[in-house]
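Next up: some structures, all given as structure tokens.
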Structure I
Amino acid sequence: MSFPRYAKYKDSGTVWLGQAPEHWEVIPLKRTWSVTDCKHITAEFVDEGIPLASIREVQSRYVNLEDAKQTTDHFYQMLIDGERKPEPGDLILSRNATVGEVAQVRTGHPPFAMGQDVCLLTKHEREYSSDFLQYVMRSQVVTEQFAILLIGSTFKRVNVEEIRNLMIPIPPSREQAAIASFLDRETEKIDGLVGEQRRLIELLKEKRQAVISHAVTKGLNPHAPMKPSGIQWLGNVPAHWEVVPFKRVIERVESGTSVNASDFPAEDGKFGVLKTSCVYTGQFDPNENKTVVEGELDRVSCPLRAGTLIVSRMNTPELVGAAGLVRQAPPNLFLPDRLWQVSLNSRQVDVEFAYHWTLSDIYRSQIKAACTGTSSSMKNLGQGDFGNFVFITPPLNEQTAIVSWLTTETAKFDALTAEAQRAIDLLQERRTALISAAVTGKIDVRGLAESEAA
């Protein structure tokens, strides 16, 4: 769909914006909005208290305090002493790590404190639209300015004074409302389409896992004689398969050493230590590593070897036990202590078959039952429990056949998933482009917004 343009444009005076509608202003943010930094006071956390808005609470359109940490009323009072507390219509902006995330304070929000990684945006006059500014802050005209202003090597951040000096477009108040209304409607449509593609990806993921689970527990022959497995939750298995503890096919389990490392991948000739994220996707990614610092080179242990499984022994409930297969082992990569390198007996089990088993429902259910830890965000998997997991072993030639079939079948699911992800990427690119075009005046949506309202 093509959109009309404004009748007259002028030079905005900034490289970020280029030409702007003749009747718009292009001014520093501080001319229309106050930017207040949070006081640098160490937060006191409690089980029940005042919600604390930090980075993760500003990653949707409105401030979401549902899972926010809680702080004391005393800390809250120190923060707002002499400062304006957040009120409906204000914006909370992330200035650390995920710089530029912005969310609006709803009407009816309970009192909340702000963390040191966010700042408060308060409009000077009622004529300025919070909805419009939120779209501006998410547009390329601001993100490109942030890209230049970021400081820090590992954790990126931007100074509050730089935020105050961001150059932003300001149309008349009625136009701000019309643009925000248009974008509300159009982005809702796009978000709906994105949601459909994401649901499709989840369904494909579930179907893929079900196909793998059936193949590694029931085999490929639907007419094969079956026998009770002796385990209620497993049910029947092919009569000629064995049900054994996983330790029966393990030759050894190794772990490495956690060392100081720079947060960028090791280049050729450098030593790297794997990150736990190397198995987050269910596939092994050797690029997920950190460069070992010079003084720690003599402490690294457990070099990466091909033909092994890498397993995360400590992680969040969703990721603990995540595993990947090392088909090729780049040189000079080592394991930390939070990852296991599992070597299997090749006379008993095809490592590719065992890898597919780690992707199955039966493996994940055993992980869930075995993991320990009082924290809801971090769980531990014991080596003894891991070795006692129920493992079903067909003859080696049948394992190879199952692996071959699964390779073909999962490739189909992966292709459909990739296609859905490409659709999401294109939709999100369109969303970003539409927002940027509307809030910078490259398109004139006034009539479109008004006609829809009528």
Structure II
Amino acid sequence: MNVLFIMPLALPSYLIQLAALSAFLKMRGHKVRYEELTVVGQDLSTDDFKRIDTAIEQFKPDLVGFSTYELSFEWIKQIAAHIKEGHAGVPIIVGGYYATLSPEEVISYPAIDMVCVGEGEFPMEEVLASLREGKIRTDVRNVWFKEGNTVVRNPLRNLNANLDELPFVDRELFASEKTKDGILEIMASRGCPFDCTNCSNHALKHIYQGKGHYLRYRSVEHVMREMESILSKEAYKMIHFMDDTFTANREWLDEFCVEYKNRIRIPFICNIRPEYCSVERLTKLKDAGCFSLSMGVEAGDEHIRRKVLQRNMPDAIIIEAFRNAKKVGIDRYSYNMVGLPYETTLSLLKTIWLNFKIAPEAIQTSVYYPFKGTVLGEECYRRGWVDLERKKQLKLYAHDSILNLPSVSRPMIRCAKWINTAMVLRSGNFSVLREGMNMLFKSAATRLKKSA
């Protein structure tokens, strides 16, 4: 069977979850084609729709699939409607985190036939098997179907406990894999043990309650063999482990550090929680080849962290984690959010001050976005803080807020974003100045072009 995946994005991206699904389907004998559309502005262009038509006419898919995040759903609706208008016989399925957290909204769109809730490998295989037999079954677990005016909402199956059963991800699917400047992205696990209210993980854990352990690791041997297979074909200068919490399993991590040092020996970076940053653990990571760690500070106001985000860590733990990493010689990358519900001007100043104290080598400061289906996101909608018109126009949430908060203004949020990011200067990293100047020049060039 032929499966066409279409992904509209604001920026090119390597979607490792979609690559995993593609590899599984190919292992089961299906053919997969991927069309990535980099969308400029609010709507797709005529060329985008022509490209979709060409892909369907050439590839003749038995199924068209989308992986959706919240900001891409408006584009997906445009594409799905276009396909139904010109290629009515092709069924459409939508999966991904937004389809999982807001399946009612996704399945309600007329041009969408099916929604995959949760992990998609085995559900997709069952849907394709039924298509091969000539009629789509409507009893596939994890998948919602339309039968006339009725929606069939099937329950979830158990989580796949043994990730080693799955193939290595499809590295040939994305053109962007070839333009990563020597950085290999890989995942060794699925899930996260924490319940931060802004993140989709706690919501996903909730819907999978009683269906198995949400946090699962591939065996160290399986991860090593994947890296060895990739590196035997192409050289990389760095490996980036994309796992939400790479170091949560202490026994797994100890084995990984030994095997990685003996078999791979390429510098790597990973995500880590401040609670896991003992000198002992960081020394093992450093010895294995880790040169940079990404840690979530998120908010410098301890009250916001604890009561709003459910990140139960005091400032002292964060400061010690960054101090320990510096002590063992690992660079520190600080993740932050501004514009959180209940933040005040003082809260924003506390975030800036905390980053000034920890002096990381790199800082990412995003503007908070209220994802539907998350505890904090749903609260923002209940309280009427979400500006729905602004939401329709925003395709990248890094630079502006869609919230009208009573406690802090949008200009103050944007100002805090840039001041906090500038705290990277404390470590001697002046790249933020170059990036700021580049942005100013690009903005000026755009204005001149429009006025010409």
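Of note:
- With FRET efficiency 1/(1 + (r/R0)^6) of positions 186 and 290 (r between Cβ atoms, R0 = 25 Å, to 0.05) derived as 0.05, matching label from I, II: I
- Between structures I, II, the greatest calculated value of distance in nm of label points 7 Å out along Cα→Cβ at positions 26 and 410 is seen in I.
- Which of I, II yields 20.1 [mean count of other Cβ atoms within 10 Å over residues 242-249, calculated]: II
- When percent of Cα pairs over 38 Å apart is calculated for each of structures I, II, structure I gives the greatest result.
- Computed 4.8 for distance in nm of label points 7 Å out along Cα→Cβ at positions 218 and 346 - originating structure among I, II: II
- Structures I, II were shown, and relative contact order in percent (Cα under 8 Å, 6 or more apart) at 17 was computed from I.
Read-outs: derived from the displayed coordinates by stated rules, not from any lab. Predicted model, so just to flag it, every value in this text is computed and none were measured. Cβ atoms are built from the backbone, for glycine too; each structure is taken alone.
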